[in-house]
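Scrolling down, you'll hit the structures one after another.
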Structure P
Amino acid sequence: MRPTGAGTERKDAAFAGTYVFPNPVDRFSQAHFRPMTLMAINVLFEPDAATVARAKGLNARLLASYPSGFALDAHHAPHITILQRFVPSADLEAVAQAVRQVVATGPAVNWQTTATGTYDLAHGNLGAMGIVIQPTDDWRHLQQRIIAAVAPFAAEQGSAEAFAPRLDGGPISQLTVDYVETFVGPRTGPNYHPHITVGIGHRDVLDGIEAEPFEPFPVRAEAVSLYQVGDYGVAQIKLHDLHRC
């Protein structure tokens with residue numbers, strides 16, 4: 001739900017100053033029963049350059065086997081998700097400011113952790129692959145503070161229209177919609193398992209990469225940003241720079 005109170009009253013007053021309503025009933029219906037447009041957002045970490053290079057290397061191997069997948073590029077930013085939620089588009093600036101305030105004024109955070117391996121999620125002969133990131137107490141505590149900051153604005157029952165449109169014009173999958181809808185709980189607190197999705201590939205290629213030795217490497221969050229989510233959960237449209245780590 002959108003927060004109510006002084007902020008809403010100021011908006012209504014400004015609106016009433018511009019338009020003449022025939023009677024109070026008309027004003028109430030126009031101010032309170034407009035369709036609410038939702039946006040699927042991702043509050044995320046932008047990883048360091050070395051980690052991005054590793055992710056893009058795996059992405060290139062997956063694209064070679066499955067060109068219909070997605071490239072890690074300006075429309076699919078390599079990232080580590082903190083929180084995904086539906087929020088009213090009209091509240092986007094307020095959401096950004098709430099998260100910015102939490103990150104800037106909260107306890108000191110150790111922004112560094114470790115990549116510990118790879119994972120894949122199979123779907124028939126295809127699957128998504130990612131890099132597993134070790135969760136830390138600092139990251140989990142920060143996630144909880146961000147959840148609390150966004151909660152007053154959070155909405156439910158979002159639809160495909162809340163997502164950034166696919167570049168090929170295809171539909172947003174219901175799996176992507178459901179992932180955002182159910183993010184809090186199944187993917188937060190002790191269930192928060194940070195990762196970097198690196199692409200989609202054929203089963204045999206995924207199995208081959210999984211069988212390779214993996215040398216853990218350091219990962220550092222360089223920034224906290226706000227994006228609009230695209231299909232497959234990609235960070236597609238950057239909306240706000242929130243904090244430099």
Structure Q
Amino acid sequence: MAEVNGESVDLKVHIMQERSAFVQKLLDDLDLVELIGKDCSLSETLRGHWVGWHSIHESQSKQSLHVYADQSPQNWYCYHCHEGGTAIDYIMSARGLSTGEAIDCLGEECAFECPEWTPEQRAKWERRRKERQIIETILMEDVEYCHNRLTAARREYLHRRGLTDETINKFKLGHADGMLYRALTANTRSHSDEELLLSGLFVQFKNDAPKDLFEHRYVFPYLHRDRPCYIIGRIDPEAGKVPKWNEAKYKN
């Protein structure tokens with residue numbers, strides 16, 4: 001029996017087959033209308049055809065999302081953003097998960113028994129889940145900190161760029177003053193330097209303390225269900241001379 005990284009090929013094939021069968025059973029047995037109905041109101045227009053709105057974006061008609069419950073597997077499509085697919089695709093879109101994470105999430109929510117994982121697979125999944133939670137927390141703390149750093153003068157700059165206070169507040173636009181590291185570590189050491197660097201919001205040179213990647217920039221978070229997924233930073237035109245590593249007009 002061939003060995004790959006200490007694990008037999010036959011065992012790998014068996015695990016993949018189990019996983020595939022689990023996914024198929026999940027899609028066959030899951031009620032997609034009930035799943036999507038947790039996020040938005042759906043109404044049946046024809047037998048097996050439901051209509052509502054896609055909860056991840058604005059919808060004036062409230063009818064852009066169509067769910068086809070009479071098909072196998074059940075599927076959905078949004079005629080506004082042109083996303084669609086199975087229940088797995090919906091969870092990936094709605095919650096910002098990877099394919100594997102979406103499958104496991106559905107399995108837990110629907111009380112489906114997941115196929116057995118090796119200890120290594122389980123440990124890897126747990127590590128990635130914890131890392132994701134840490135990164136989400138740091139991103140949110142960064143967005144809140146920068147939003148609260150918007151002085152009247154900096155708001156006026158955004159006003160001149162055509163942005164209203166309503167837009168600024170809704171999308172949590174902000175300004176990075178370069179003091180984020182100190183702010184996140186001043187009172188309680190809730191995050192290690194390794195975790196802060198993992199978030200992608202900091203850079204480190206040699207043995208110096210981590211520096212704010214977006215320092216002296218206006219920051220524009222991309223929010224998904226009021227949670228930041230990524231951030232774009234535009235250099236503050238009044239920042240003056242900045243270090244060479246921070247000269248780019250835009251960063252993300």
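Every number in this text was worked out from the coordinates using simple rules, so none of it is lab data. Here the structure is a predicted model, which means the values were calculated and not measured. Cβ atoms are built from the backbone, for glycine too; each structure is taken alone.
Given a value of 1.27 for Cα Rg over 2.2 N^0.38 Å, point me to the structure among P, Q it was derived from.
Source structure for this number: Q.
Between P, Q, which one scores greatest on distance in nm of label points 7 Å out along Cα→Cβ at positions 76 and 164?
Numbers: P: 1.2; Q: 3.0.
Biggest value here belongs to Q.
When you work out distance in nm of label points 7 Å out along Cα→Cβ at positions 132 and 180 for each of the structures P, Q, which one comes out largest?
Biggest value here belongs to P.
Computing FRET efficiency 1/(1 + (r/R0)^6) of positions 140 and 204 (r between Cβ atoms, R0 = 41 Å, to 0.05) gives 1.00 for which of P, Q? Don't skip to the end; give the middle numbers.
Values: P: 0.70; Q: 1.00.
Only one of P, Q returns 1.00 for FRET efficiency 1/(1 + (r/R0)^6) of positions 140 and 204 (r between Cβ atoms, R0 = 41 Å, to 0.05), namely Q.
Have a look at P, Q and say which one yields -12500 for helix-only ellipticity at 222 nm (-39500 (n - 2.57) for each DSSP H run of 4 or more, over all residues; to 500), as calculated.
Q
Upon calculation of relative contact order in percent (Cα under 8 Å, 6 or more apart) from the atomic coordinates, which of the structures P, Q produces 32?
P
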